[in-house]
Structure 1
Amino acid sequence: MTAILKRDLNSYFNSAIGYVVLAIFYFFAGLFFYFTSIYSQRGSLEGTFASMFIIILMIAPIITMKSFSEEKKQRTDQALLTAPLNLLQIVLGKFLAAFLLFSICVSIFIVFAFIISFFGVPEWSKILCTTLGVLLFGGALIAIDIFVSALTESQVIAVIVGIGSGLLIYLLDSISAMLKNMASSAAWLSSAMSGLSSVISNISFTARYTNFTSGILNLADVLFFISVICLFIFFTVRIFERKRWA
């Protein structure tokens with residue numbers, strides 16, 4: 001697993017992907033930090049974290065697009081499947097490489113907190129809580145997008161489907177609200193729509209991410225993101241188990 005982690009992490013910086021990801025993330029994070037903290041003279045990163053939600057949704061598919069798609073395109077996935085490693089170690093190695101790159105991106109928020117300390121008092125508890133939330137949120141997206149990458153040998157398709165999945169995640173709250181309105185306007189659909197709305201609301205990434213940005217460390221939110229990570233790593237392993245036996 002360590003060998004795969006090192007190989008994939010090195011591949012990010014031996015190509016343009018790692019630098020492009022860092023540049024995009026740092027540019028938007030710096031932009032939001034300037035307007036929500038420096039320009040408005042606030043000792044908080046809450047506005048920066050909230051604004052970065054959609055950027056993280058777009059960044060995750062770029063990080064993971066070559067995880068398995070490139071292996072399948074170059075037919076090196078056969079070597080992985082016959083390597084003296086179990087499939088969980090292979091998938092975890094690729095997940096951790098992508099997650100480490102994302103963690104390097106997120107580290108900029110700690111730098112921002114120290115910058116704030118020069119003209120104010122940073123809300124360290126809220127900043128550290130939200131940083132944990134960003135890492136968990138990003139980890140969940142990376143696990144989903146690695147699963148998408150395992151389904152295709154085209155990096156372009158992997159990115160497009162990953163971004164589409166991210167937009168769906170972003171719209172979950174709106175879909176839930178729409179179903180709730182439909183339930184109130186159609187009595188015969190009330191029970192089904194209310195139930196569906198409640199289910200969608202419970203799997204909303206936005207609401208759980210917002211809790212972290214507000215400085216609320218809820219065990220249920222932590223377990224939710226960890227569960228999503230474990231679930232999609234399991235799905236990815238199952239894909240390659242079927243292929244290995246085939």
Structure 2
Amino acid sequence: MRSYGQFCPVAKAAEIFCERWTALIIRDLAAGAERFADLQRGVPLMSPTLLSRRLKQLDAEGILERRRPAGGRGFTYHLTRAGREFVPLVEGLGVWGQRWSRRSLTKGEIDLGLLIWAMERSVKGDALGPGRRVVEVEFTDQPASRRRWWFLHEDGATQLCLENPGFEVDAYLSSSLPDMIRIVRGDLKLGAALDQERLDVVGPGRKRRWLSAWLNLSPLSAVRPAASTPSEAARPG
């Protein structure tokens with residue numbers, strides 16, 4: 001990690017926290033990611049070599065600790081007390097970003113893998129009732145191999161399925177990839193997406209109630225943009 005060459009505590013903290021990718025790694029650890037593969041899904045543009053090196057650096061700095069699972073292979077990663085004190089800073093960055101950096105999505109930001117990973121961590125199967133539940137999500141603008149995804153909820157766990165798991169589908173969602181990202185990000189409100197037919201939903205009655213509970217959107221999605229920041233909600237493209 002690069003040094004500012006200053007004794008100032010702001011500089012010392014920034015040397016660790018402001019290193020590229022570090023805030024995102026802390027974000028994902030705070031959200032429950034523990035395995036290297038899970039962390040890698042949250043930073044898909046970061047090479048495995050760089051991620052491994054950064055995790056070792058953060059371990060050496062006392063921000064996280066590696067643990068060997070009982071009877072398992074590899075390591076799991078966990079924030080230390082020092083690392084957890086960075087979490088409010090990450091949350092504050094999220095609030096600022098929602099308020100001041102809202103703009104049209106660029107091509108490079110329309111990332112299917114990152115969206116699926118975020119949904120896999122957040123969706124709540126119990127919104128559809130007890131027992132095994134399956135939700136199918138279709139992205140209408142994607143090629144056939146990346147178009148349909150299934151979320152299997154069973155015994156309190158969620159499993160992402162790349163192929164139809166073979167059980168009855170309890171709910172079906174259909175949207176373009178950019179619009180689903182806008183919904184998850186909070187740029188397109190759920191009610192507006194349904195009213196404007198930018199999200200098609202088939203499932204139990206009281207659609208908006210269970211759908212909102214299933215999506216379980218981040219509190220950041222409710223942060224309103226600053227008045228001077230353009231919104232995407234009215235942009236169907």
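Just so it is clear, none of the values below were taken in a lab; they were calculated from the coordinates. Remember, predicted model here, so these are calculated numbers, not experimental data. Cβ atoms are built from the backbone, for glycine too; each structure is taken alone.
Things worth noting here:
- If relative contact order in percent (Cα under 8 Å, 6 or more apart) is computed and equals 26, the structure in 1, 2: 1
- Source structure of the calculated read-out (distance in nm of label points 7 Å out along Cα→Cβ at positions 17 and 217, 3.3) within 1, 2: 1.
- For helix-only ellipticity at 222 nm (-39500 (n - 2.57) for each DSSP H run of 4 or more, over all residues; to 500) computed as -11000, the structure of 1, 2 it came from: 2
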